[in-house]
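Each value in this text was obtained by applying a stated rule to the coordinates, not by laboratory testing. Small disclaimer: the values here were computed from a predicted structure and weren't measured. Cβ atoms are built from the backbone, for glycine too; each structure is taken alone.
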Structure 1
């Protein structure tokens, strides 16, 4: 089994500095999700350090989470209000909670962290199981760009260089499987340090097909959290799928 099949790998490698990274402002996502939540309860898959869940809970919504990494959950627990959010440590594809929820959501491309197409299918099927009738599943991902894949694969990206260390990033794509492996390599006085990461990307219409097979139908799609129209030039999408009543 590949190390990338381990759902807790990302958190173990990246939790310590996750909130210090160039993360997007969660406020637009929080506004969008709060308006759609219908009073809750709501479920965040891959809740991480709570960057979206905590402000949602602060608005009075009952929020629960699933997170594969105990390290990420520890970061969440250290934040004000983090101890009050129920979190199950487990694989988000299994959705190991009972529900029912008025809304579940996966933000910041995290659906693609499931590196096997079958596990992405499992995720949709299990979300449908825990949604209340008419409940919403909100998914945000980027739209893959073949030209960008070609550029990225041919690059050695220099991430950081100091007197004591250097960090580079490399990618390898499997276009048939729609996957990539990214390796972040740091060289310093203690040796060579590897931080692997993988994704299985999909186009919006492929995500729609997964949803349909799980009994969910697309009801809304936007280019971003500000509800700008989605069109052929959009580089990301926020899609809302609903379970039947």
Structure 2
């Protein structure tokens, strides 16, 4: 199983545990693109519809392409009240698209998983002239309960093979956004980038839940996974009173189709 296929094995947990993107991101998306409620949106790799739902709530007509059948099942359940949103099961690379038919193509925390030879070219093909490609990426950054993330490094060095010793989270200001080649692609204008830093509180249980939705954690051998989660549980419970906060940097990369 490829790492990008592991999310399919934890669809319900993924839907419950993954952080939601801030409202300001969607507000900026609407303002910067100028798309209205009648916009046609293609969403790539929606997983359980975490982004699809707020897009549908804004009235956009959304076609979401998800390769995982169980993830798509959960997404359809979440979108049951929105006839303007539909979920298709397919790899984006394989999905037949009508050219120049969308006002926005978007992908949240999954664009890096797509075939680099296909993702930008096919997105450009799907967009009408003047439409937008919107990619948002998630970064784990310094902040929140900072010492916890220093302490938990010992758990990873012990239980996750290949962990580089002494890793520390970077400040959000030091994160260099990915541009996916958009700044030099002939089909797109130079991308606009917006940053959103959010600190999310977790209990021991909810933090372990979100960890178990990360591909590298899902792929661990059972003995390593059990050891890692036991180590982190003991750390949060015994040193941090059962509660921590984690900082995320969400980056919106938005490029206009020429």
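For relative contact order in percent (Cα under 8 Å, 6 or more apart), which of 1, 2 scores largest? Going through 1, 2 one by one, relative contact order in percent (Cα under 8 Å, 6 or more apart) is largest in 2.
When distance in nm of label points 7 Å out along Cα→Cβ at positions 32 and 224 is calculated for each of structures 1, 2, structure 2 gives the greatest result. Each of 1, 2 could give helix-only ellipticity at 222 nm (-39500 (n - 2.57) for each DSSP H run of 4 or more, over all residues; to 500), but the derived value -7000 comes from 1. Could you figure out which one of 1, 2 the value 2.2 for distance in nm of label points 7 Å out along Cα→Cβ at positions 136 and 152 was computed from? Working through the options, I get structure 2.
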